[in-house]
Structure P
Amino acid sequence: MKTSPTKPGKSVAVVIGSESDRPIAEKTVRVLDKLNISYEIKVLSAHRNPKELEEYIQSTDALIFIAIAGLSAQLPGFIASKTSRPVIGVPVDVKLEGLDALLSIMQMPKGVPVATVGIDNGENAALLAARILSLIDPQLKPTL
């Protein structure tokens, strides 16, 4: 976990479906670091360890989830179905140039909202999280 010196706790939970998604997570956390936003990175799959993922969602004090996943990209939707906190989905280019993941994340059923950024665009996910957090922490606004 990386906690910023001025903001205690975790503001953002960055969840990746597998270690292969870590390069996109690293792009994401570089922006969070620059903006001095605290975060935690977890590797939890909606397919391989759903019980542990659900326990994490319920136990974390993060205000926003950034879920990074490729292929069927169930991770963002799974998280959104278990919490009322904002979820930002980042589709990863694994196959089909990432279109499979993009469409999976975008096509959530009514009542399960997931904000979606472009394929492999973890930077925009971090910036969107910062904009959401600026609603409760106006000091973030000048950094955007």
Structure Q
Amino acid sequence: MGLPGSVLFACTLNSIRSPMAEAILKHTHARRIFVDSVGLKADVVDPLAVEVMAEIGINIQAHHPKSFDDLSDTSFDVIVTLSPEAQHRAVEMTRTMACDVEYWQTFDPTALEGSREQRLAAYREVRDYLARRIRERFPPKQTP
């Protein structure tokens, strides 16, 4: 299976999971794939998400969260949803278009209470899970 031309990551708030996924795929494939992310609602980028992404050399601090309603173009080859709510919205949106919708059940790290280190560990788990899924689904170009 070849790489898609465009991918949209969708989540609930576009503040943690979907910006992480967007940034990881952009980092992995540079300009080979058009990548964007949205949420049902737009919220500010979570500072802990910024921190754990910086640990792997990816800066998401300048990410501008947006909602489905903010999309100027809705034609994507693949929409990857990371929350049940986003899955429902993506299925609704794509009823009349040729687009694959994939649901990757992804833990919301804000659901975890605890110390700062425990919370950071949860964010790291989400980051690492997304990075692994992205490498599997959109493999980096292999050199012969």
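Looking across P, Q, the calculation of relative contact order in percent (Cα under 8 Å, 6 or more apart) that yields 23 traces back to P.
Comparing mean count of other Cβ atoms within 10 Å over residues 28-35 across structures P, Q, the highest figure comes from P. Looking at structures P, Q, which one was P(r) over Cα pairs in 10 Å bins from 0, in percent, for residues 84-131 alone calculated from, given that it came out as 23, 35, 26, 13, 2? This value belongs to structure Q.
Here, each number is a calculation from the coordinates, and none is a lab measurement. The model shown is predicted, which means the values in this text are computed figures rather than measured ones. Cβ atoms are built from the backbone, for glycine too; each structure is taken alone.
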